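Following are the structures in question.
Just so it is clear, none of the values below were taken in a lab; they were calculated from the coordinates. Here the structure is a predicted model, which is why all the values come from computation and not from measurement. Cβ atoms are built from the backbone, for glycine too; each structure is taken alone.
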Structure P
Amino acid sequence: MPQIVPLAPSQFSGIDVAEPSTMDATARIESSVRAHQRENAAQTLHASLAALQACRLVPRTPESAAPMDPALLTLEQTYLARERAAVATSAAEAPRDAAAFCQWFDALEADGPGQGDPLFDWLAAEADIGAMRWFLQQEMAGEAGFDDLVALTQVRIPRRAKLELARNYWDEMGTGHSDGMHGPMLDVLASELRLRRLQNTEVVWESLALANTMAGLASRREYAYQSIGALGAVERTAPGRAHKVAVGLQRLGVGGAARRYYSLHSVLDVKHADRWRDEVLYPLVHEHPDLAPHLAEGALMRLEAGHRCFVRYRLELRVPARENRYDRADAAE
């Protein structure tokens, strides 16, 4: 298991702001060293938390199971609390009226963190097969398993919301047909493109952080409503990105069966998002208005984690940046 390195509060933010160009050579070197230390600390943190998720979620026998490290559980709690605090002010602005809250939630598709990121237009129109393979490997490493997250989240939630999560899960399970299960569709794509499963040391920390955020929210009952918000944000915002990835894969000659995961989610998630809004979010906020900021926090935590990934992917792939109001990294370049 990776060594745990305690992090200062600033090391959780994940996005470095460039230092002024007027710095002298010594200051630039010192700044570079600090940035490298922050990168290493974030990588160590999220590799450690990924090990925690494996310990927590991978099936084992009683003889082979090891107790979860209390230090890692504390580290996870600290990380999730900081992520929550980072979005708390924005989440507090979400309406307490159910209909207004659903409108606010729907607007995240256009206005939420990371939406409209130029990475996906580039993947659709310009990325070569090497860049697409790198992107997919990072995305698959950050895939926490939507079906499992739904299953973990639905435990003892109110009946109407629970039924919709059950319907969503059944769709993820291919309505009972193995060849329709969503998760294994990624395996078909990985096989065609000969994508191997990366070790945590090969995965950028932002991708690990995305998976750790989703798994942490779904696994901890005190974050159950944040998890509902986060999963709903995936359904609401994923279709456009999935469509552009599917377009890029087709342009690169990838077969229809291998593209199926992205082609399917570009259409099906629109339906899922609407039902999540109507059958999960609306009744929860209508019956318990004080849940609105918790649901909003989860949505924003998920979108911010995704946005960090998009920024990092663009930097690694040298994608031309386009400034937007959420893209702090690009604005500082």
Structure Q
Amino acid sequence: MSSTPASSSPAGVANPFKSDVPADLSYFPLPDWKVFEITGPDAEHFLQSRLSNDVTALQVGQSQLNAALTRQGKIQGVFSLLKTAEDTYWLLAPADEATRAIEGIHQFHILESFTTRECPHQCLFLQGTNGLEKGFTLWNQPPANDGQVMLPHTHFETRLHEHPVRILNRSLSLAEGYILMAASGNDLERRLQETIGPPLSRAAFEAGRVEAGIPRYGQDYSDQTLLPETGLEHQTVSYDKGCYLGQEVVARVRTYGALQKKLIGLVFGGATCPPVDIPCLVHGEPIGHLSSVVFSSRFHAPIALAWLNKDWQIPGRTLTIDIGGQSYEARISALPFN
């Protein structure tokens, strides 16, 4: 059994604190994530006109990645939108992004009949192959959701140690993963620590995020970023629905391209992680900058989310890049990394 502490172990490394815990089962608290509830008879109609994905396609128990945009197509927030009941939705995202998205939604709320409120919830990320089934086995409880296989982006409410918990099939890494949402005060994190052991370290969680090509608001993009520049439009946009705020910009980019920069992956040679937010130079000419850099144990190399100019967005191309006066060999990769 590995002597590596579980708090820094990636998926696939055995947990030395609990001998009965599956090797790839791990979790990470998400204290900076928020849940907002949007409910009322006009909720669906209003959200359909305001957000980039097709809200009307959602059934109770389903969710989708969605985005709130400005008229210029710039991002106010990217989030999971869960349909929890008829006329009721949950918006789930890191706190600053969730708050900005709700503010953006309210900006055009005039007479429509719906309300929004923050739901004080504790959120955690659970990952591992068949992680949900393994977790409930450890917790000595019947299989969640009556043992049914969960499809991606589906969710349901169950009870864990007598407390209600909503479970969403959404991974924040390349591993199979789930987000658990429980009302604040139910001590869910302590229950997980008792059965699984210490959580993943921040470094291990961040490595999984970058490997999966998931950009972070405030680090990899901002409210000045166009949605198509991030690549997230492939998951958050319906091109078949009617009008929504920012649609003209998103549709124009799809039709004509012309993005001057885009988020893409870089895989570096060696073991040294280059710095972020410093111009990347090729033959003395700036080609972009790095926004997130981690050392990936999965790929045995430093990897980065990078903003590159349009002439340098070719997956498979190898480069010699000068960053802060240091030379690095790198290969351009599509996202997620593979």
Item to complete: Work out which structure the value 0.30 belongs to, where FRET efficiency 1/(1 + (r/R0)^6) of positions 25 and 225 (r between Cβ atoms, R0 = 30 Å, to 0.05) was derived from one of P, Q.
Response: Q
Practice prompt. Could you tell me which structure in P, Q was used to calculate helix-only ellipticity at 222 nm (-39500 (n - 2.57) for each DSSP H run of 4 or more, over all residues; to 500) as -22500?
Written response: P
Discussion item. I have 2.6 for distance in nm of label points 7 Å out along Cα→Cβ at positions 273 and 313, calculated from one of the structures P, Q. Which structure is it?
Written reply: Q
Worksheet item: Out of P, Q, which one gives 18 for relative contact order in percent (Cα under 8 Å, 6 or more apart) as computed from the coordinates?
Response: Q
Discussion item. One of P, Q was used to compute Cα extents along the principal axes in Å, and the result was 62, 60, 29. Which label is that?
Written reply: Q
Worksheet item: Given structures P, Q, which gives the highest value for volume of the Cα convex hull per residue in Å³, for residues 57-200 alone?
Response: P
